[in-house]
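Every number here is computed from the coordinates shown, using simple stated rules; none is lab data. Bear in mind the structure is a predicted one, so any value in this text is a computation, not a measurement. Cβ atoms are built from the backbone, for glycine too; each structure is taken alone.
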Structure 1
Amino acid sequence: MSDTVELRGVRAWGRHGADPGEKDRAQPFDVDLLLEADLSAAERSDVLADTMDYGALHRAVVALIQTRSFDLLERLAGEIAALALRDARVRRVRVSIAKPRLLDGATPVVTLERTR
């Protein structure tokens with residue numbers, strides 16, 4: 001089964017980076033999430049509790065970016081993946097995190113995929 005819930009374009013401001021000065025002021029981070037889970041219960045019930053609450057997930061991702069600080073995008077993406085996997089229904093998560101226009105207009109993106 002390959003049911004998915006996607007959350008695209010999460011924008012949050014945080015203090016992450018390994019280079020000098022990157023943590024001095026908040027900068028934007030863009031996150032895309034893909035969660036794989038069996039959504040058949042929600043399909044039948046039409047009840048939010050039977051699926052991923054992407055509103056709650058959005059709030060948790062934004063809070064993580066705003067309140068924690070890491071040197072590497074890989075670490076931040078791993079923390080977001082772990083957060084998504086707290087929901088026992090999630091079998092697989094893919095997290096992409098970008099720092100828009102960081103490198104003279106270029107945007108670095110790190111993507112991690114984790115499976116339960």
Structure 2
Amino acid sequence: MEYYLLSVVQPSGGTPPSAEVLAEIMARVEAFHQELREAGAWVFAGGLHGPETARVLRPEGEDVLITDGPWAEGKEYLGGLCLITAPDPDAALEWGRKATRATGLPVEVRPFQHPAGN
């Protein structure tokens with residue numbers, strides 16, 4: 001089994017969904033997470049606060065400089081993530097399809113460099 005990161009890509013700006021729509025999305029996401037658990041593919045998942053809450057640490061000589069906000073401005077940001085295990089890239093992509101359907105947002109699927117357990 002390999003580890004894969006499913007990154008939920010959140011658009012910047014715009015109007016957030018209504019409470020009713022958000023509740024529907026979260027119900028779909030929880031059902032997706034439950035399916036991952038039942039399949040033994042679940043490792044971890046979570047949503048992130050917006051990029052305005054980020055702090056970036058950069059090396060500055062012998063010190064480390066801390067600044068507010070994201071490292072780079074963009075039209076999209078990492079809104080959440082899900083760490084899974086899958087036997088191969090095709091299986092990971094199928095989980096990514098399910099995540100996209102659950103969230104209604106783009107999802108990037110990326111393998112880790114080292115096999116699970118290493």
Structure 3
Amino acid sequence: MFQTLHLMFEAQYVDLAQAVDEIAERIRALGFFAPATYSEFAELSSISDGRGVPSAERMIEMLNDGHTAVALTAKNIFTATTESNDVSTADLLTRRITTHEKTAWMLRSLLM
């Protein structure tokens with residue numbers, strides 16, 4: 001499964017790198033400084049850092065859990081954006097929720 005997983009993980013990596021940039025730009029547009037160090041990201045993260053070399057199945061499970069957690073966090077933030085009429089952030093969150101839910105679904109389909 002190496003080649004298949006490698007290509008899938010790479011596509012996710014590229015999407016997430018672009019998302020981090022877009023989210024950081026939105027944070028700056030709102031007048032705040034975006035987190036910029038690994039320690040800041042770790043402190044803010046709801047996803048625990050993995051250790052060791054998991055099996056392919058465990059990697060898929062971990063990614064599914066991560067995408068599901070990010071989608072849930074984005075949904076929780078979405079409420080605040082709609083209450084404050086922040087349509088730009090709401091749009092960004094809607095796109096991220098859709099991406100993470102779809103990716104989680106695709107990952108789960110590999111485990112069946």
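General remarks:
- Among 1, 2, 3, structure where distance in nm of label points 7 Å out along Cα→Cβ at positions 56 and 104 as derived comes to 2.5: 3
- Each of 1, 2, 3 could give distance in nm of label points 7 Å out along Cα→Cβ at positions 32 and 88, but the derived value 1.5 comes from 3.
- For distance in nm of label points 7 Å out along Cα→Cβ at positions 8 and 24, the highest value in the series 1, 2, 3 is held by structure 1.
- Structure from which -27500 was derived, helix-only ellipticity at 222 nm (-39500 (n - 2.57) for each DSSP H run of 4 or more, over all residues; to 500), options 1, 2, 3: 3
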